[in-house]
Structure P
Amino acid sequence: MTHSTTPGPDEPRDYDPAGYDVPSAYHSDADEDDDGDEALRREAGEQESSRASRHWWDRNADDYQDEHGQFLGDDRFTWCPEGVDEAEVRLLGDPAALRGADVLEVGSGAAQCSRWLAAQGARPVALDISYRQLQHSRRIDLGRGLEPVAVVQADGAVLPFADGSFDHACSAYGAVPFSADTARLMSEVHRVLRPGGRWVFSVTHPIRWAFPDEPGEEGLTASSSYFDRTPYVEQDEQGVATYVEHHRTLGDRVRELVGAGFTLLDLIEPEWPEHLEQEWGGWSPLRGRHIPGTAIFVARRDG
């Protein structure tokens with residue numbers, strides 16, 4: 001199945017989410033799993049990573065929303081599987097700072113975070129590489145009977161916006177881990193922000209790359225080097241990447257932010273909450289109480 005990066009007449013587009021219909025049966029033939037794909041560590045460049053991410057999320061968006069939609073909510077801003085909620089932590093600033101603010105969500109999925117931002121009086125734009133994820137955003141908006149969130153289909157490392165378009169930017173597990181050139185992504189976010197704007201993003205804690213991605217005891221024993229930055233790749237029988245995720249150390253992330261012109265304000269490593277017993281992939285109460293699962297970076301564009 002081929003997908004175009006250029007929105008067609010019935011697809012999401014810059015600042016104009018109206019004008020296309022979500023199918024009443026939004027599950028499609030693209031939902032079938034790629035059983036038998038080989039998992040390995042190998043190099044994967046920008047084009048291959050971007051193409052794999054777009055196709056993977058188009059195929060798996062339905063299952064992802066079915067499985068995690070209740071936890072995420074339709075209009076809740078959750079930073080991570082540990083349940084850190086923007087309504088409580090205010091990493092983007094106090095409510096007054098969000099009213100009337102232009103906010104870009106990078107790797108938005110179904111735009112749950114953007115929907116919460118809109119409820120605070122902000123003017124969010126939800127950007128995602130996956131057309132299917134943005135269809136889910138429209139499905140939620142239509143079901144709620146509210147004004148749709150503005151959506152844009154694009155790669156997070158090539159932002160289709162003018163310089164200084166936004167007051168803040170955010171990403172909750174979106175885009176950053178899947179980009180082959182996150183230094184470029186950070187520079188792009190810096191470019192589209194106005195002076196004083198915050199850039200807050202969450203990713204899998206880099207230390208997790210040294211451990212198997214398993215929720216049980218096998219996920220507590222380090223099996224590879226934390227310093228091995230070779231991407232994790234799933235590929236089909238022809239060697240075509242169907243999923244790519246990239247690893248950076250904490251130091252790498254800090255240097256990328258500083259190199260792009262940001263000031264790092266905070267680095268948050270959420271502890272696993274005592275009340276949370278839900279597993280999410282490799283996240284579990286067992287692992288969460290021993291090693292961090294998430295890193296949240298809070299940065300500011302100065303000047």
Structure Q
Amino acid sequence: MKPVDSLTSKQKYSFNKLQKRLRRNAGKAIGDFNMIEQGDKVMVCLSGGKDSYTMLDILLYLQRHAPIDFSIVAVNLDQKQPGFPEEVLPKYLSELGIDYRIVEEDTYSIVTDKIPEGKTTCSLCSRLRRGILYRTAKELGATKIALGHHRDDMLETLMLNMFHGGKMKAMPPKLISDNGEHIVIRPLAYCTEKDIARYAELVDFPIIPCNLCGSQENLQRQAVKAMLQQWDKQFPGRIESMSRAIGNVAPSHLADPRLYDFAGLKTQDTPFEDGDTGFDPVSFESPSTADSEQQRVPIVNLS
């Protein structure tokens with residue numbers, strides 16, 4: 001029996017709120033960034049982890065209720081990791097009755113051969129995986145490639161790029177592949193990891209651990225994740241504010257001349273739209289929830 005089936009009435013009420021929040025946030029992200037359009041074929045990349053299971057679950061729901069028609073094909077890349085339970089995903093997807101493909105490529109041997117023991121495997125593994133997924137999307141005729149990265153992944157990437165790459169760069173909710181042939185979307189861009197983890201636990205998805213990246217506890221990403229989790233506990237609202245900041249950028253108040261014409265700035269007799277507000281009262285007041293809600297148009301109304 002799935003854990004959700006044995007919940008009390010009060011627990012089921014909380015579960016329903018959690019489920020509705022995840023669906024609503026995914027719908028908003030899809031609407032905000034026009035991730036899915038009429039007639040799209042969405043290739044859902046399913047790793048066997050909590051994030052991709054939750055993404056597939058939500059997209060299947062939205063497919064039934066959205067005001068547009070789109071199809072879904074689930075794709076898993078079997079990287080031939082030792083002990084990988086290759087029967088789990090085909091069984092799960094067959095029970096769902098959806099179209100799927102299992103792609104078998106021994107990237108595990110390549111990564112373990114090329115990367116010295118103890119070193120970070122994520123970079124090479126990611127490049128190999130991405131190339132295979134792009135090729136598969138082309139073979140399937142998929143118009144969108146859906147990845148299961150969530151809000152916390154985006155913030156962790158922002159911090160990692162700032163700390164170690166010297167870039168103000170995060171994970172975008174939607175992007176075009178470097179060869180220009182594919183559009184990648186992240187429907188969980190507004191969803192929190194703690195919500196996803198709780199949902200996956202209650203629904204009892206058949207989680208498959210990753211022996212490549214999951215075993216490297218000393219990765220910089222793990223350190224950043226721990227830092228953000230501590231902030232979330234110690235300073236409620238800070239993570240939410242950081243998340244809003246990714247979508248509320250002021251190029252005139254940064255220092256990248258490629259994004260803003262600092263060299264061409266001149267004084268003028270009329271108010272300047274991007275002018276400095278140093279003489280105005282300082283306010284750290286966050287935008288109201290109502291204003292934020294009005295700016296996001298969900299793919300489906302779940303209220």
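When relative contact order in percent (Cα under 8 Å, 6 or more apart) is computed across structures P, Q, the figure 26 traces back to Q.
Tell me which of P, Q gives -13500 when you compute helix-only ellipticity at 222 nm (-39500 (n - 2.57) for each DSSP H run of 4 or more, over all residues; to 500). Only structure Q yields this read-out.
Each of P, Q could give FRET efficiency 1/(1 + (r/R0)^6) of positions 103 and 247 (r between Cβ atoms, R0 = 30 Å, to 0.05), but the derived value 0.35 comes from Q. Between structures P, Q, the calculation of Cα Rg over 2.2 N^0.38 Å yields its largest number for Q.
Where a number appears in this text, it was derived from the coordinates with a stated rule and is not lab data. Being a predicted model, the structure only gives us computed values, none of them experimental. Cβ atoms are built from the backbone, for glycine too; each structure is taken alone.
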